[in-house]
Structure 1
Amino acid sequence: MAENGLNIVWHSRSLTKADYYDRNGHRPLVVWFTGLSGSGKSTLAHAAEEALFKKGCYTYILDGDNMRHGLNSDLGFSEADRRENIRRIGEVAKLFVDAGIVVLAAFISPYQEDRDRVRALFEPAEFIEIYVKCDLDTCESRDPKGLYRKARAGQLPQFTGIDSPYEEPQAPELVIDTCRLGVEESVAEIIRFIERRSADGGRRTAVGGR
């Protein structure tokens with residue numbers, strides 16, 4: 001253990017998740033969107049957040065590009081840096097959940113081990129992994145940021161799906177196939193799943209029900 005670790009003591013909060021639940025009318029939750037670049041993760045996360053917000057939820061988006069502008073601006077795209085990127089995001093998401101928030105996290109998060117490590121930070125009912133499924137050809141044809149074009153030209157080494165692997169989720173709570181479903185249909189399916197998953201004896205759900 002590092003020497004400074006001997007002098008760090010966890011300070012417990014007086015407020016609990018149950019306190020936030022009673023005030024907010026919904027449980028805290030992490031909805032983790034994983035998939036290839038161009039699969040639609042961010043689009044679905046933002047649309048789902050809007051739907052949840054309209055239903056009275058306290059929400060926040062954690063988006064891959066946004067996090068790399070600030071907290072993770074010191075990280076590159078090596079395997080080690082990608083793992084550290086996801087580790088930090090998991091810890092940030094945990095803070096939001098402790099504050100009673102519904103967190104929507106949209107990250108390629110290519111490695112199963114890293115996603116499992118994030119999942120382990122939460123109680124089972126607090127974490128929903130959504131695999132935003134889309135084949136590489138379709139993602140590449142969309143290429144909203146021009147990243148695949150740069151990767152094919154050798155300008156973006158270690159790009160996921162081209163010369164860096166993406167490990168498909170082994171047991172996600174939900175699979176959304178964006179080759180088959182549009183945004184509206186996908187979001188409706190996501191909200192339905194959250195409502196079913198988060199129901200508490202019919203008294204409240206994760207999307208309101210005060």
Structure 2
Amino acid sequence: MGVCDYMVKKDIQLDCDNPIVPGVEQGGVIINRKDIDFTTVAFNATRKNVIETLALKEGKKGYKVVVLGSTPFTGTNTALAVGTYRNTFTNTVNMVVLANDPDVCADVIDGLANGEFVVILENKAKSLDKEENPGDSAYQIYGYYQGLKAAELSNDKYSEETEGGWAVSLQETKVPKSALFYYKTSYETTKAAVDALVAESV
């Protein structure tokens with residue numbers, strides 16, 4: 001058993017060429033965690049919080065999740081969870097489902113209530129101007145380690161935020177890393193890989 005190297009390894013300062021900006025884009029991908037082919041997942045050789053290959057089992061696919069508005073996925077965050085022997089993180093992904101018909105309830109809400117999921121969101125801060133690995137902060141993965149599970153599902157008929165649809169909050173606890181990114185050689189290549197996850201299965 002090795003000794004973990006918990007140390008700061010870089011200057012803490014503002015990157016003037018790639019300033020951080022808040023928020024995420026309106027579109028993401030949600031995947032049933034059991035559909036991921038974990039045997040083929042490949043991490044970057046030196047950057048252990050970067051996944052380079054993420055494939056699904058044969059015949060499986062991911063699904064688009066689109067949240068409109070000026071602040072999509074509001075409340076999505078990562079927070080420190082202080083433990084007895086080791087600190088971890090808690091990931092929360094919030095979304096709204098602007099529908100409440102029989103198909104949505106059966107095919108989406110009922111599944112969200114008891115399943116485990118992986119969600120990929122695209123940050124507005126993409127680091128496209130970096131000399132090395134441009135665009136490596138664009139796509140962030142939630143739910144890879146423990147699976148995102150339903151923390152809240154509510155349908156308020158008079159909610160101005162959901163317009164009678166569903167408010168959804170998914171949560172992943174005991175996460176060993178502060179963040180996990182999906183990046184494959186370039187932003188364009190990574191975007192194509194993310195898009196392929198929701199392509200119709202063969």
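For the reader, a short list of remarks on this structure follows.
- For Rg/Rh (Cα atoms, Kirkwood Rh), for residues 124-179 alone computed as 1.06, the structure of 1, 2 it came from: 1
- Structure (1, 2) behind the derived value 51, 41, 40 of Cα extents along the principal axes in Å: 2
- Structure with the greatest value (metric mean count of other Cβ atoms within 10 Å over residues 84-91, set 1, 2): 1
- Read-out helix-only ellipticity at 222 nm (-39500 (n - 2.57) for each DSSP H run of 4 or more, over all residues; to 500), computed value -12000, structure in 1, 2: 1
- Among candidates 1, 2, the computation of relative contact order in percent (Cα under 8 Å, 6 or more apart) that gave 32 used structure 1.
Bear in mind that the values in this text are calculations on the coordinates, not laboratory data. Quick caveat, the model's predicted, so the values are computed rather than measured. Cβ atoms are built from the backbone, for glycine too; each structure is taken alone.
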